[in-house]
Structure P
């Protein structure tokens, strides 16, 4: 019989139905209470303090940013501030996400696998099973909650995407808003994406008016707010550490950035997605961020060759990528502003910074892209060409054509939503000048669930077995502290499962099995592939037919890990949710 994880699946009991044996106003008081103060002994509440020298902790999350997009990972885009974090810290080339927004964020903030905490997929609604509640279970306290109970102050800005849609209204519950998940202050938006010029904003527990400044941009705004939060904190108590969470709306659609940033890259992508991808691959090899001999897989099924496009299509589609590059450089500048603030306040040396992306490049706009809207846009290429100067402005909400997502994920196949490395493997950079002495590349296997255990380890904080009366799931991730300190340290874990909308994969000791589910077909008919990723970094050679016993062993291991982590039952995406994923599956099965 399949089991569920304790604390992760139970239907909440109504408070009015809960049993209580009663207590007194003085229960637990350690002093003595008499009739007057003269015959009484006070006892003050204990104050929880962090360990001496505990670092500040900063999570920076980029959205829909593929493995190769940052300059230090092989891109032609200028990202000097992020590159500086990498060169002065460590850069991982074997780091994994959950291939989509909400599950990655839930795993990042809790240190647990997303199914186990109720976030199987997007935080939209309760689908009726423990793994798909669309909210984080109380049995998985967030890093903000844990650190806040151990002497830290916790602040957050940007994208949340961990609240069910029914609660994103004035009358909705605030139980799953950021402040109820451990943050002392919050400024940003609740949903999966928002307009960068006209965002739907909340501050703490209430909505705020959309800014009307004609020069407004969301990325600038949230960094302004983060700097203010950290500045106010330092001014009030410079010795107390803080946890700051900065989750950019960038690089998620809509791709919106001031025109000068786009113009800087005018003509840079005219050679097209096939050539740009080849150049990134060669640059990655030269930089050493991918192993020598890594193959570049062929173009994904259903994606057209650049040479087969019309002149008009090439002109329009190149402009999309110029806008994306400008958007990324603009985001890098905001990261630079945060680092500059930390250095100005003499905080940078003892601030632990983790910078990552939540998944690979975004394919949802299909092969033509979205112009007026990122998803389901009906604007023709001719209409795009006529209004091309507006791309990236407040008049458009664009998302690039799907083949650019494969460029984003160079040297991997496929994109966001997929269990291949193109979906799950992303950039990950760690900076901590006071603690990381050996800089450079780290090749050890790591997953987003390992970040919070690492932060707690370095902060000297133990994960609680109970939190505010609720029994807690164990941390599923493991600390990467030794890996940060020593490039030759072993990976702290050797197994990790993945699943989204029925497609799944599992990594185990240098091998990876991938099961692709075709929507509408029985799960028993799923196509399974096998890759020896230790020797085949880009998953270019499916060797399932040559290793049937190993494949069966990994498939059995997937089922065991899925049951252990509450990832069952397998479910397809609700109607309309998977977008171009379903179409790409159909394209792929035509091979």
Structure Q
């Protein structure tokens, strides 16, 4: 294998140019093989194999700085910069993350997991280079979908004024996670159609020089273009047309499905059982629910930021919903503000994105949405420890982040019936903005009645007991059930089991009532403890004798992790929580038995 000879960009440069296409084929096979065993962002990385080879063949990393947007397309970069063992040896698969990471290599500038950032970062690197009197090349690699994001627009607007040499490589595969949307998408299509020779050119209008590469999988063309712009002293765009999923037919034919691949059979393209998304999931459940709402009510608007799968909106449902479906692209701030305004004008918007992506729209939620009391619904997906397994996408911060915004009702269902009841109430009420944290630990059910409305904070007591009360919030309610059973078995105590449902607000009457026959409150939350749900309970009992244990995540989130490791490290295994209860309550006899 040619790849055997490449352990660094210096080795790559020693190869004859006519050997590079063969190297590309080998790397593509490596990417497919690892993803088939381990999963990962496959489609985006298959699409940039030749582009990445050409970048490292022409430029001199790490002296020259290459910044990958989102890092979804950094696998080939990692293979070429000394980390290929992590893609070849199954025992080393977890030794690198799915994103660029300076802790791994001097060739990585930033740990980046959110989109639309690379041009801003490159502008800053270029400015720092210039004021420090250096001459290295600064290259930002950004996808066409990432250009939708507000930060990318802002950076393009300021890049020319910042001045100095800056190279922006636009990887244009005409796809986001699903299809692209928006005016810029249409403009890029015109540039592709006319091979970059349109009279109206967005990038030229902003002051960039512009180069077009018709075939972004032709290494010779890429090398020629990058050689022309190397050591340039002003901002330039290199617009490269690529194919997402290139070289693997299943990924080429359905790039939305293969944006992130579960382990799969290479020959058939079928995800292995037990690794794919379960047939019954909250996306499919809510997809059916929202489609029926859309058919019944023309005021309903389903909204996403390039993540329609979170609400089960496959391509058929998107088409069926028509104008009642809006995809704002990877632009969460724009999506939240639009949702606020739709609600203000009488519509019923339901906006969804991932837990960590709501961080990008905090200001809009606090300002436009909540101060103006716009009764929109926001669904928070990929939340909690089961959401993602990396620090760049960790779904552990949303409760502390959103739960402290005045005017927002933030709900945490623990089962299907609660989720649908909360969603129905939220859509039909017109008093408050509402966020609902989608449970990400599988679909659970209850045979007990669920509240029909949630305008006032009121917890549900599922089992009444004494001495110890356990408040299991949202996706940690099932953990609370396990802990309750252990306490009953090991300590001969029947604890009170509570389903709080509300992240915001406190059910003061219930908490006050618990003082009469309880000495310990245990809160369980699938997020960080600092500033979270449990902190409210501790504050309520602050001047009382009631003891409170807040169970959640305390430690720093690693670059990548497993659920089991994080649960144990944070003392969240049922036996660990039981021991903390024993340490405070003590003994193994009930109060009645002691009498």
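What follows draws every value from the coordinates through simple rules; no lab data is involved. In this text the structure is predicted, and so the values were computed from the model without any measurement. Cβ atoms are built from the backbone, for glycine too; each structure is taken alone.
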From the coordinates of one of P, Q, relative contact order in percent (Cα under 8 Å, 6 or more apart) came out at 10; that one is structure Q
Test item: Kirkwood radius over Cα pairs in Å calculated as 25.8, pick one of P, Q = Q
helix-only ellipticity at 222 nm (-39500 (n - 2.57) for each DSSP H run of 4 or more, over all residues; to 500) derived as -10000 - corresponding label from P, Q | Q
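Output the label of whichever structure in P, Q has the greatest value of FRET efficiency 1/(1 + (r/R0)^6) of positions 386 and 458 (r between Cβ atoms, R0 = 25 Å, to 0.05). Walk me through the numbers on the way to the answer.
Values: P: 0.00; Q: 0.40.
Largest one: structure Q.
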Matching 5.1 (distance in nm of label points 7 Å out along Cα→Cβ at positions 242 and 514, computed) against labels P, Q points to structure Q
